[in-house]
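For reference, the structures are reproduced in the following blocks.
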Structure 1
Amino acid sequence: MSIDRRTLLTTGGASVAAIALSRTAVAQAPDLGRDRLVMLGTRGGPAIQGYAPSPSCSLLIYKGVPYVVDTGYGATFKLVEAGLPLPALRYIFITHHHSDHNLELGPVVYNAWVNGLRATIDVYAPPGVKALLAGYWQSNRYDIDIRVSDEGRPDLRTLVVPHEYGEGTVLANAGVEVTALRNLHPPVTDSFALKFRLGDKTVVFSGDTAYFPPLAEFAKGADFLVHEVMYEPALEALVRRRPNAATLMQHLRASHTLTEDVGKIATQAGVKTLVLNHFVPADDKSLTPQMWIDAVRPTFAGTIIAARDLLEIPL
């Protein structure tokens, strides 16, 4: 059996035995069902007030391959609850290095490993992901070393392959192309929107961003635009609940997109379906899904979905 291009690129100095394990795992990959988008975590911001909504995490299943976008706190449990066998993980993408998007990267791959991971997981993220993973390996070195020697597991650190990306093509492989656009999320400069071309379907994730007209061209004609959203009438109440109110308000207005501007982007892009995500505020119980949709409707006449944790959308 020949070694495919991805194996050559990602295994590096891995042993022949590790490559054989990876081949076996791929050959025995489970049936993951229909192509779909699963919104796993839809909360804007890192604060946790309950199990749902939890911070950012989304899942694409295409031709039996899972693609995870962001790994905020709670991602592992949401992936399990969505029915994904963790050892089936192959690709993880991080849009930017805020904790509500990357905090659970280490635990996600760790739990895939202790559940039987044998194949490699490629992690694509802005610069800093190599240091992020190195810190996680160091903090858990004792546990990983013991489980390798005592339980006969492959070394997790050789199975997770980080790739640092910028604007442009991130991944092109087997009918799947992922491209990145630097968005507007100060003070984070390496923050990106991601576009997934999956055969004849296109799914775009805005990432965290202020109103950013170039995103409309990036998302032109997309089947789905998953866009963060902020509801201005609720912002004053939100900051009153926070001790850092003045600074928080300044950050929110500079770094996130108001409902009417989300609609403008979707209209300019001519997308088929707009999926509202990363809700700010996320903990205001008075805001119903219909209120979010109604707030966007004046600037977008197409299909709007207000996401919720574990919502599945067929592709």
Structure 2
Amino acid sequence: MSRPVRFGVTLPQIKRTWEEAKTAALDLDARGYDSLWVCDHLYGIPVPETPIFEAWTQLAAVAAITKQAKLGTLVTPPFFRNPAVLAQQIATIDQIAPGRVIAGMGAGWYEAEFRGHGCAFPNTRERLRALEESVEIMRRMWTEEKANFTGKHYSIVDASCSPKPAKRPEILIGGGGERVLMGIAARLADTWNNMAAFQAELPTKVAALHRRCEELDRDPDSIEISQQCVVIIDENEAAARKSLEKANKIYGGHMGSGLEEHGIWGGPERVIECIETHRAHGVSLFVMEFFGRDPQIPAQIFAEGVMPAFRA
């Protein structure tokens, strides 16, 4: 399946004001970016005291002021919220921005924010089980008149969600687990997202996802592949390389693993080549964090120098 390339951008959220987030959202929406994203953390990373906006509250506000970009989280874990209540939250945002909400879901990893907020943080296997139950409940809430489900972590009885979205919101499941997590994605998700930390392993991860799809008799081409990534772009490659050196020091392994060899950086022409390399591995959605003191400057360079190459 040949999918059109979609470009998403993360919004200001950590140590930022609402005015900064609002200005960025309006600018990115007007420039034609396909989606806007926030991380679903309760603590700023890596220091818990770092100010951070709550994800779904921020997206509800952004939904009211934007016109076309889709809106998603990367990613919402279980145990922060009851999934039936979350389904209704998302359905409400869909009323504000019809057809534009993406439910980005994952297992979570930052134990301190779970414990600090009184949320359960079981082992990875159980978090994945809770993730699967959460997504199943949300799908039922959006599509069934009275939803019922009995699981280990969550159960609902004749739960209703009204008003429902006219069309079920897209579901993205993100993470690097090649067996269980990708199995959940293959069964329940519209999109699987490869974390930035695994960008260098993209071909291996995609091959694993395709195996899980085949095991479930799902056409691998029916699930979209997205890549979370730092994008370093400047007017020319020399200027971008200087920023690359800074980014390597700032991001480390979480977002910056293999940036020079496997990441997306350079002047517009080189960035286009990097995107084409990712496309060759099946990526059609890019969830990008622009590097720079003022990320709206690289966002402008990207919109003017890169996006036209992928808009037929």
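A few remarks follow.
- Which of 1, 2 yields -9000 [helix-only ellipticity at 222 nm (-39500 (n - 2.57) for each DSSP H run of 4 or more, over all residues; to 500), calculated]: 1
- Structures compared: 1, 2; top value of distance in nm of label points 7 Å out along Cα→Cβ at positions 176 and 280, i.e. the largest, recorded for 1.
- Which entry (1, 2) yields the derived value 0.99 for Cα Rg over 2.2 N^0.38 Å, for residues 40-135 alone: 1
No lab work stands behind these numbers, since they all come straight from the coordinates. None of the values given here were measured: they were computed from a predicted structure. Cβ atoms are built from the backbone, for glycine too; each structure is taken alone.
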